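A.B. asks: Multiple structures are listed underneath, in structure tokens.
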Structure I
Amino acid sequence: MTQVVEDVRTDEEARLIRRVEELLSGRVTSFAREPRWRKAWRAVVTSDAGPVALYLRGDKQIDAEPYPGLHREAAILQALEAGGIPVPHVFGMCEDPIAIVMADVPGTRDVALAASDEQRRQIAEQYIEHLARTHRLDLAPFLDAGVVLPETPVGLALAYVDANETLYRRTKAAPEPLVEWALRWARRNVPARRNHPAFILCDTGQFLFADGAITCLYDFEASHIGDPLFDLASLRTRAGFEPLGADLEHMLRHYEQVTGETVDQAALSYYTAVFMLTSVMALSGPLANLRPEDTQAEYLTWDLMTRRAMLWAIAEVMGVELERRAPAAPPTGYYSRVTRVLEGTIERMVTPSPMDEANQAAALRLARWAGALIGVGMANEQRDRERAAAIVGRPLSDWQDTAAALEEFVIAAGREHDEMLLRYFAAQVEDRVAEAVSIQDRLEGYALPKVVP
């Protein structure tokens with residue numbers, strides 16, 4: 001006899017289960033939340049027709065989306081499926097809590113689990129072929145889904161920047177001199193002679209595969225109409241922390257072979273920078289108003305990753321060489337005792353669920369990060385304030401004064417100050433990267449290597 005799920009932990013999940021059972025005319029026989037930063041669940045519904053595996057994609061529950069609304073993403077999924085792109089089938093929506101009810105497609109994203117290097121290469125090439133097909137799809141179904149068609153070449157290039165700037169202005173709670181300078185740099189350096197609107201995935205490199213074949217592409221909340229090169233730039237940034245099956249150069253060459261179009265290297269560098277800028281903007285609000293229920297460790301990590309990649313890509317466009325910092329040494333003496341005790345205390349905590357385990361791992365990373373800040377954080381802040389004072393031409397009292405004075409300066413600054421400001425912000429971010437000793441593996445790929453297809 002099939003075991004029916006009864007141990008629902010929250011009223012929210014009870015409502016979700018009732019809606020799923022209504023949509024699929026069956027009984028939920030398996031239900032579990034994923035241990036990740038946004039709400040999502042896996043479920044199985046059983047009926048006379050047999051079991052159906054589902055993935056329930058919930059809302060982020062923070063104001064960090066340039067295209068809010070899971071209904072938009074569900075409509076995009078349906079348009080992609082109708083266009084022959086392998087995506088999860090959408091069964092419907094749950095309104096309370098808001099969630100897309102879609103098929104749970106078999107497969108894994110971990111290309112290390114592929115049978116061989118040859119199979120990994122084939123998976124990467126399949127992904128590029130699906131991406132190229134997506135870029136050739138008729139735009140009409142996506143316009144019907146609420147996706148906006150930019151009216152000018154500049155609007156096309158900056159479609160995602162413009163959407164994220166609206167979000168950024170709405171949620172901005174403190175001075176953001178780096179963002180304000182990067183926005184102005186982006187508008188001064190839009191690539192010329194590019195006007196090929198296509199439906200683009202935006203947050204590329206997200207796929208599942210099984211037995212050497214891609215089973216689906218997923219995650220389309222950021223998808224929009226823009227320049228296809230934006231997708232290749234996004235793919236470049238994902239390659240920094242999540243292997244794709246082949247090196248990026250090979251994937252770019254395969255894209256050129258499939259489409260017959262040459263990848264514009266300068267435009268690729270530009271779109272790498274602006275894609276990372278959009279992430280920095282989206283994080284600005286949540287980081288200024290941290291809530292206990294948010295996955296704060298991930299926000300801190302993403303903020304450093306995206307700031308670093310943005311600056312390295314801007315440097316690539318400008319032909320400027322940036323320097324890394326060596327990771328900070330851990331504290332010694334009395335301070336090392338405090339951090340060791342903190343780490344030991346966290347390690348002894350009981351973790352009865354996968355979510356608890358994830359929180360414990362995040363706490364350990366933060367404890368080690370804080371240890372490095374004890375050793376070098378104040379000295380780095382003082383050095384940053386001195387560099388900023390030299391730029392604005394007056395002494396600065398603290399980090400708030402520094403941020404406010406720099407923002408005032410960059411808003412008025414012209415192109416002639418770009419290299420100076422790039423070097424200042426890069427030095428600031430590289431100091432912060434060096435302090436983040438416990439996440440060096442995640443930050444390494446964001447000092448972007450040059451790409452030559």
Structure II
Amino acid sequence: MPHRPKSKQDPTLPLDISLLRPGLRLAVALSGGADSVALLRALASRSSELGLVLHVAHLHHGLRAAEADSDLAFCRDLAAQLSLPFHEARVDTAVSAQPDASTGKPRETIEEAARRLRYSWLRQLLSKTPLDAIATAHTLDDQAETVLAKLLRGAWTAGLAGISPLLSFPEGRILRPLLATTRGEIEAYLGAIQQDWREDTSNRHLSFTRNRIRHELLPLLEGWNPQLRRHLTQMADLARDEEAWWRAELARMVPQILMPGRPVRGGGRAAGTGLAAGLAIDVVRLCALAPALQRRLLRHAADQFGVGLDFAATEALRALALGGHAGHRLAFPNGLRAERTARELRLDVGPAAAEPELSPVPEYITAIPGDIVAPAFGLRLHIESLPAAPVTEPEGPIAGKAILRNWKPGDRVKLRYSGAPRKVKEVLERLRVTGIDRALWPVLEVGGRIVWMRGVELEGAPHLVITAAFTG
């Protein structure tokens with residue numbers, strides 16, 4: 001297809017040209033879909049103006065049989081029409097995503113395998129070809145879908161940052177010039193220049209999470225807020241900037257609080273080789289920090305061992321640091337181990353625990369009426385006694401008092417509107433509470449009976465009013 005020079009009347013597609021520079025040797029990752037075709041055509045029409053040296057790259061994922069073969073042919077033809085160098089490769093995504101032979105469990109989904117293989121090949125292409133960068137056609141809609149998917153999975157701020165406009169690898173960079181461009185703008189542009197594209201039929205299969213978000217969830221939520229996609233992309237921008245700030249803040253704080261190895265007699269620390277002697281966190285300094293920074297530091301420390309902590313594991317580790325006593329230990333299924341000393345929280349890695357193991361956490365006792373502030377559980381309880389029914393308990397050192405503690409095997413509770421008492425363990429199983437969450441679950445005992453349990457309606461004690469607030 002002959003290429004016409006751009007004129008004032010030519011249709012344009014919004015591009016983030018701040019990512020581009022004159023002389024840039026840039027390959028466009030072309031799938032044949034509307035987004036990547038529009039990106040290629042827009043860059044090709046402005047290549048002289050922007051001083052770009054363009055290439056085209058297409059990866060055949062080994063899926064969709066003849067349809068994928070036709071996609072490859074379409075991309076090859078389009079590159080030829082634009083007189084651009086064309087790079088292609090094939091991978092077998094289905095084989096790569098096969099279950100682990102030893103466990104029989106899937107190592108990753110087809111979507112995850114395809115993405116991993118795609119970026120692996122793009123990096124190989126950067127290393128073996130005279131290219132500076134590769135442009136992918138992620139759009140504003142892709143960004144909104146990604147942020148929503150991350151939110152549904154319980155992502156931290158880093159996950160809510162979504163798709164970055166720029167990724168840097170040793171081999172080169174990945175650029176996303178269309179992140180502020182909508183699919184509507186893309187299809188309007190392609191219609192204006194009379195450029196066709198390929199439709200991937202798998203994009204309509206609702207067995208894929210991304211497609212369900214695109215075709216079902218997002219349209220439903222837009223019934224509540226028509227600006228949702230833009231709001232989600234703005235959230236990504238905010239999260240990305242905040243993550244950049246946190247990285248700088250952690251770089252400043254880590255040397256003050258995170259220490260290698262164990263203390264030795266006479267001063268200093270036995271650092272050992274690498275992480276062999278573990279890491280330690282000064283809990284006195286940690287306790288003085290805001291919860292947000294505490295979580296960041298703990299997650300950073302675990303990252304040094306290649307361990308990613310979810311929210312529940314982070315909170316369990318924080319509870320051990322803030323409310324634990326010397327000798328208390330915590331073991332995670334991913335192999336991370338923590339031990340509380342008088343002044344430190346020590347971390348190392350060992351054999352993975354089948355179930356999280358938590359050494360005893362503090363018990364908190366108050367008179368009734370009274371308040372309990374329990375850092376180990378991130379919890380504050382207010383307990384009142386109704387005047388018409390004063391508390392009566394057996395005599396002893398805890399008479400007239402309430403005890404907030406961790407649940408233990410053998411504990412039983414009576415659920416509201418149910419018959420016989422049930423074991424706490426069975427209640428947690430019914431709630432599908434597992435892992436670290438189940439290892440650290442608060443209950444309130446009065447007069448030898450559990451009258452309150454987190455997240456569960458108990459028959460309780462008619463003479464008591466219990467108000468709970470989680471302090472984070």
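Values in this text are rule-based calculations from the coordinates and carry no lab data. Fair warning: this is a prediction, and the values are worked out from it, not measured in the lab. Cβ atoms are built from the backbone, for glycine too; each structure is taken alone.
A.B. asks: If Rg/Rh (Cα atoms, Kirkwood Rh) comes out at 0.97 when worked out from the coordinates, which of I, II was used? Show your work: numbers first, answer last.
C.D. replies: Numbers: I: 0.97; II: 1.08.
Checking each candidate, the match is I.
A.B. asks: Figure out for me which of the structures I, II the number 6.5 belongs to, where distance in nm of label points 7 Å out along Cα→Cβ at positions 178 and 370 was derived from the coordinates. It would help to have the intermediate numbers written out before the result.
C.D. replies: Values: I: 2.2; II: 6.5.
Answer by label: II.
A.B. asks: Moving on. Thinking only about Cα Rg over 2.2 N^0.38 Å, for residues 306-425 alone, which of I, II has the largest value?
C.D. replies: Checked I, II; max of Cα Rg over 2.2 N^0.38 Å, for residues 306-425 alone sits with I.
A.B. asks: For the read-out mean projected area of the Cα convex hull in nm², for residues 194-329 alone, a value of 11.3 was computed from one structure; give its label from I, II.
C.D. replies: Details: I: 11.3; II: 14.8.
Clearly, the read-out refers to I.
A.B. asks: While we're on this one: Computing distance in nm of label points 7 Å out along Cα→Cβ at positions 26 and 210 for each of I, II, which one ends up highest?
C.D. replies: Numbers: I: 1.4; II: 2.2.
Top value of distance in nm of label points 7 Å out along Cα→Cβ at positions 26 and 210 goes to structure II.
A.B. asks: Check the numbers for relative contact order in percent (Cα under 8 Å, 6 or more apart) across I, II and tell me which is largest. Mind showing how you got there, number by number?
C.D. replies: Working: I: 16; II: 10.
Largest one: structure I.
A.B. asks: Using mean count of other Cβ atoms within 10 Å over residues 66-73 as the calculated read-out, with 17.6 as its value, let me know the right label among I, II.
C.D. replies: For mean count of other Cβ atoms within 10 Å over residues 66-73, the value 17.6 is produced by structure I.
A.B. asks: To test your reading of the models, identify which of I, II gives -10500 for helix-only ellipticity at 222 nm (-39500 (n - 2.57) for each DSSP H run of 4 or more, over all residues; to 500) when calculated.
C.D. replies: II
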